[in-house]
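Chemist: In structure tokens below, several structures.
What follows draws every value from the coordinates through simple rules; no lab data is involved. Note that the structure is a prediction, hence the values are computed from the model and not measured. Cβ atoms are built from the backbone, for glycine too; each structure is taken alone.
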Structure I
Amino acid sequence: MKHNLNLLTPDLLPKRERLSAQTMLLSWALLLALLALGLGWGYWQKSGLEAQQRQLKARQQQLQTALTDKEAALKKWLPDPALVAQRDVIAKARDNSRALLARIDELNSLPQQGFSPVLEALAQRSINGLWLDQIAINGQQLSLSGHATKAPLIPKWVQTFAQEPALAGRQFATVGIDKEQDGTLAFSLKSGGANEAP
């Protein structure tokens, strides 16, 4: 009978070193490969970012050029100060003309009373024995002075004013009567505006 006897025990076997020269070399090679890969990746990223930066700078330059062109074009459309001043002068003249036309329209709408209606009314109201020496019309004020042969003729004459539209409603605030040397009466009447009667 045969027996196998193993005299080689595990203690007698050469011990395997964990960090042998070959493993160290392999580790270093792996590490260098990883480093080279990382550097390559970083360089690729960097070149990509630089390309993006160049594109962005080019775009920024384009936009800046476009902005400069637009600003130059806009300056062409800005109003000329001389034209603006001329426009303001014309606008002021237009406003003044409108105000003047409005004032003329306002004055035209007022009742037109000249001297003629008053003088015609006085001519219609003549009375024998009474005559006028002076007639003064100042705006709406009427001043009359004259002579009468008898005192009652003066109030009788003034009462006839009610029949004439140009004289109706006038009140005489001042009435003066003086006897002259020849026996006639000198009178003066001063009124305010037309249509004064309450």
Structure II
Amino acid sequence: MLRDSSGALSITVLLMPAPMLEAVVDIAAEVKREEVSGVNDISIRHLPAVNISTGHTSFEEWISRILQSHGPNMRAAIAELNCSVAALVTDIFCTPALEVSRELSMPGYVYFPCSASMLALLLRSLGLGEEVAVEFEVMDDAIRIPGLSPVPSSALPMTMLDRKKSTYDWFVSTGRGYMNATGVIVNTVA
């Protein structure tokens, strides 16, 4: 689509520094491949590093804190672009970017590469916590999720099974963040 747009469509990727050293080399190699690909309508903006907070209780919480701390950097990078921005598209974990899109009065979309059934579960998780009194892992009844056959609790992702853990809060918070999106670009093939 970019190649056929004759320059009318472009993409700017806002790239946060890798929080883990192991990923730095892989990300740099991918950026280099993109830069030499010959597609001139994709540009990459490297965001500055942020202080990575400590005191997290899970990997998900750690990543979430990093993404939230990049809000001002994202806002500044978008404001510095010398073209109009039609929309902000974020990945499945970066729902704090949707706050930036709202502040800048632009549509914000979530790119969700997982299946539509996983998206349905994520969105349904917002109400499930209030409707189900026991931990999901001890439920006898199957869980009803719109668009799916009843799902046994044993088939739920680990992040949902223990509501006392911060990973559960992260899962629900991510679903809540999706409700702030203008729309979701979902992989309906998977």
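Chemist: Between I, II, which one scores greatest on relative contact order in percent (Cα under 8 Å, 6 or more apart)?
Modeler: Largest calculated value belongs to II.
Chemist: Which of the displayed structures (I, II) returns the greatest value of FRET efficiency 1/(1 + (r/R0)^6) of positions 68 and 180 (r between Cβ atoms, R0 = 35 Å, to 0.05) on calculation?
Modeler: Comparing I, II, the top value of FRET efficiency 1/(1 + (r/R0)^6) of positions 68 and 180 (r between Cβ atoms, R0 = 35 Å, to 0.05) belongs to II.
Chemist: With distance in nm of label points 7 Å out along Cα→Cβ at positions 92 and 164 as the yardstick, tell me which of I, II scores highest.
Modeler: Answer by largest value of distance in nm of label points 7 Å out along Cα→Cβ at positions 92 and 164: I.
Chemist: Which of I, II yields 10.0 for mean count of other Cβ atoms within 10 Å over residues 60-67, as computed?
Modeler: The structure behind it is I.
Chemist: Kindly point out which one of I, II the value -18500 was derived from, the read-out being helix-only ellipticity at 222 nm (-39500 (n - 2.57) for each DSSP H run of 4 or more, over all residues; to 500).
Modeler: I
Chemist: Also: For Rg and Dmax of the Cα atoms in Å, for residues 52-99 alone, the calculated result is 21.3, 68, so let me know which of I, II that is.
Modeler: Matching structure: I.
Chemist: Another question, if that's okay. Figure out for me which of the structures I, II the number 8, 29, 34, 20, 8, 1 belongs to, where P(r) over Cα pairs in 10 Å bins from 0, in percent was derived from the coordinates.
Modeler: II
Chemist: Ok, one more. Could you tell me which structure in I, II was used to calculate log10 I(q)/I(0) by the Debye sum over Cα atoms at q = 0.22 Å⁻¹, for residues 36-123 alone as -1.05?
Modeler: I
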